[in-house]
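FYI, it's all coordinate maths here, none of it is from the lab. On a predicted model such as this, the values are computed, not experimentally measured, just so you know. Cβ atoms are built from the backbone, for glycine too; each structure is taken alone.
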Structure P
Amino acid sequence: MICEATLKRPVVLALGPHRGAASGISAHVNNLLSSSLTREFSLLHFQVGAEGRKEGLLARWLRLVASPFELAGRIIARSVAIVHINTALNRRAFWRDLAYLIVSKLCGVRVIYQVHGGALPLEFCAGNPLMTAVLRWTLSVADVVVVLAQVELDAYRHFVPGRHVELIPSAIDFTAYRSLTRPRRRPDAPVHVVYLGRLVREKGLYELLRGFAWARSNGTNARLTIAGLGPDGNRLKHAAANLGLHADVQFLEPAFGEQKLNLLASADLFVLASYSEGLPYALLEGMAAGAAIVATPVGGIPDVVVPGVHGLLVPTHDSQAIGQAIAQLAADRESRARMGAAARARIAAAYSLERPAREFSQLYAGRAVAAH
C-alpha cells in the first residue's frame with residue numbers, strides 16, 4: 001500500500017543508460033536513485049541508448065522511433081513534474097536526447113539538462129551557423145543546464161549568456177571507501193597500474209599502452225590492469241601483444257561492487273589519459289581508494305587533481321609523457337603513498353554523494369514548485 005506522503009512527492013524521471021552499464025552516466029543515475037533525494041522526490045529511471053539491450057538493427061531503429069512516445073506515456077501516466085536528461089555533447093547523444101527534450105516540453109514538464117562531458121559548445125558547433133542555432137535553442141528551452149566542470153561552466157555561460165547554467169560536480173558514495181583497507185605489498189613488488197572504464201580510443205588507452213611499454217623498456221617494474229568493455233577491446237589486446245606486453249598487461253571484464261573495490265584498493269597508480277571528459281566517476285573512485293593519479297588535464301579533472309599533490313597531469317595524446325609519469329611515480333614509493341592519501345582525503349572532503357544530493361534537491365524543489 002502506497003502511503004499518502006509517497007503520493008505527494010514530486011516525480012522526477014531520470015533519463016540515462018541501462019543501470020548496469022559500465023558508464024559514468026549510469027553511475028550518476030544510480031547515485032541519484034540511491035541518494036537522500038528519494039526522501040523528498042519520487043525518482044524513476046527511463047532507459048535510453050543501446051547499452052544493456054540485446055537487439056538487432058531493425059529492433060534498434062524501431063526503439064529509436066518509439067522511445068519518445070514511450071517517454072510521453074510515462075510522463076502522463078506517472079504525473080511527472082521534472083525530466084532530468086543526462087546526456088553528453090557528442091553528435092549521437094545530442095540528436096537522440098533532443099527528441100526527449102522536445103517531448104518533455106510538449107508534455108508541459110520542467111527539464112534539467114545535464115551534460116556529462118563531450119565537446120565544449122563552440123567546438124561542437126565547429127563554426128556551423130545552423131548547428132550553433134540548434135544548440136543555443138536546445139540549451140535555452142531547458143529550464144536549467146547542469147555541467148560538471150569549471151571550464152564547462154565558463155564555456156556554456158559564454159555560449160548562452162543569461163541562461164541558467166549550474167556547476168554540480170560528479171560525486172561518489174564514499175561509505176564503502178571509508179573503511180577500505182589497502183593491501184600491504186613487498187617493496188620489490190611490481191607497481192600496479194589500473195585503468196577502469198570503457199574500452200574506446202577516446203580514453204587514451206592506446207597511448208597508455210605505448211606509455212606503459214616505454215616505462216617497462218626503461219626498467220620500471222610494473223604491471224597494468226585494464227578493466228572494462230567497449231568496441232576497442234580486441235584491438236587493444238592486439239596492440240598490447242604487438243608491444244610485447246603479454247606478461248605485463250591483464251584485461252578484465254567490467255568490475256562492480258566488491259570486485260571493483262578490491263581492484264582499486266590494489267592500485268598504486270590510476271591512469272586516465274582521456275582526450276576529453278566531464279568529471280569521470282572512475283577517477284573519483286580511484287582517488288577514493290587511495291591511488292595516486294596520472295591523468296590528462298581535460299574537463300573537470302584539473303578541478304580535482306592538483307599536480308604534485310594528488311598525482312601528475314600529462315598532455316593528451318602523449319604516450320611518452322604517460323610513460324615518464326608512470327616511471328617517476330613507480331620509482332618513488334613515498335610520493336605515491338603521500339599522493340594516494342591526499343587523493344582519498346580530497347574525495348572524502350569535497351566529492352562525496354551528500355554534496356550533489358543537496359544541490360539537486362534545491363534544483364528539483366525550485367523546478368517542482370514552478371511546474372505547479
Structure Q
Amino acid sequence: MKRPVALLLGPHRGAVSGISTHLNLLLASRLAGEFSLVHFQVGSEGRNESTLARVGRFLTSPVLLAATIFLRRAAIVHVNTALNARAYWRDLTYVIVARVCGARVLYQVHGGALPQDFFGSNRVLAAFLRGTLQLPDAIVVLARVELEAYRRFAPRQQLLLLPNSVDCAPYTKLARERSGPAAPLRLVYIGRLAREKGLYEALRGLMLARAQGANARLVVAGTGPEESRLRRLTSELGLASNVSFAGPVFGEDKLRLLGTADVLLFASYSEGLPYALLESMAAGVPVIATCVGAIPDVVVDGVHGLLISPRDPEAIARAIGKLAADCALLARMSLMCRKRIATGYSIDRLADQFCRLYSELCSAKRVKALSRF
C-alpha cells in the first residue's frame with residue numbers, strides 16, 4: 001500500500017537550528033517508515049543568497065509549495081515555525097496555500113512569544129491572530145506553559161503537547177569522565193552566541209562564583225553575533241584562563257565535549273525546548289538552567305540540576321558554588337538525567353506520537369473527501 005506523503009516545512013537540514021535538528025530526527029525515525037516524508041525548505045537559515053534572490057524566493061516559494069503538494073499528492077503539510085514576526089507572516093502564507101490545495105495542516109510552534117503577548121495590546125491584530133490559528137487542523141507546542149496559553153487564546157483549536165526528543169543511543173554509550181574533588185567544575189554551554197542566551201550573565205555569574213571560592217571553568221561551544229563581545233568581556237572580567245571558546249561542535253566532537261563536562265550552563269531569557277538541554281541530560285550532564293519555556297517540564301529542581309531565574313548572575317554564582325562543592329550530588333543528578341531522557345524524551349516515543357497524529361489527520365482527510373460524493 002502506498003504510504004501517505006507528508007511535507008515537512010523548515011530550514012535547510014544542515015543549518016545550526018533546533019528546527020533543523022527536529023526535522024533530521026523525524027526524517028531518520030520510524031515515522032519515515034510509515035509515511036513518505038519530504039523536506040520542503042523555507043526561510044533563510046542555511047542559505048547564502050543575495051537580497052534579490054531572497055525576494056525572488058519569497059515570491060515563488062508559495063507557488064512551489066502548491067506545485068509540490070499537487071505533484072506529490074501530499075496529504076499533510078507539517079509547518080515547523082516559531083511565534084515571532086518574521087516566521088509568523090512567512091508561514092501564514094504556506095498555511096493558506098496548503099489549505100487551498102486541500103492538504104491537512106499541522107502547525108508546530110517551536111518557541112517564540114505566547115499568543116496573548118504576540119501583538120501586545122492591539123485587539124484587532126490579536127483577533128486576526130486568533131482567526132489564523134484556526135486555519136491549521138492541529139497545533140503542536142513544546143511546553144506546558146504554551147499549551148495552557150494556546151488553550152486560553154484559541155479554545156476551539158485542536159492542541160497537542162509533543163515536546164522535542166532525541167536519539168538516546170549515542171549518549172547511552174558515552175562513558176563519563178569523572179573529575180576528583182580537587183578538580184575544577186567543568187561547565188559547558190552549547191548553542192548560538194546571542195544576547196538572549198544569557199551568556200553575559202553566565203560570565204558574570206562565573207566571575208562571582210570564583211570570587212566566592214568556587215573552582216570552575218567554562219567551555220563555550222558555538223558561534224553567533226555576540227562572539228567578539230563575549231570574548232572581550234571574558235578578558236575584562238579576568239576570566240581569560242577560565243573560559244575557552246570552542247566554536248561550533250557536532251557529532252563526535254560534541255560527544256567528547258559532553259563526556260568531559262560536569263554541568264550544562266544554560267541561562268536563556270526564553271526558550272522552547274532546547275536540544276542542547278536534552279542531549280546534555282541524555283549524556284548524564286546535569287544542568288544549571290533558567291526556568292523558562294519547557295525547561296521546567298524536563299528539569300526537576302534539585303534532581304536533574306538547578307533552576308534559576310533569567311538575568312540573575314548572583315543566582316548563577318550560587319548554583320555553580322553549590323555543585324562545585326558536592327561531587328556526590330552531581331553523580332546522583334547525572335544518573336537521574338539519563339533516566340529522565342531515556343524514559344520521557346526519546347525519538348522513538350515522539351515518532352510513535354506523530355505516527356498516530358498523522359494517521360488521524362489522514363483519516364479526517366479521507367472522510368472529508370468521501371463526504372463530497
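A few notes on this one:
- Structure responsible for 19.8, with mean count of other Cβ atoms within 10 Å over residues 148-155 calculated and labels P, Q on offer: P
- Among candidates P, Q, the computation of distance in nm of label points 7 Å out along Cα→Cβ at positions 172 and 292 that gave 3.3 used structure Q.
- For the set P, Q, ranking by distance in nm of label points 7 Å out along Cα→Cβ at positions 228 and 316 places Q highest.
- Structure with the greatest value (metric mean count of other Cβ atoms within 10 Å over residues 36-43, set P, Q): Q
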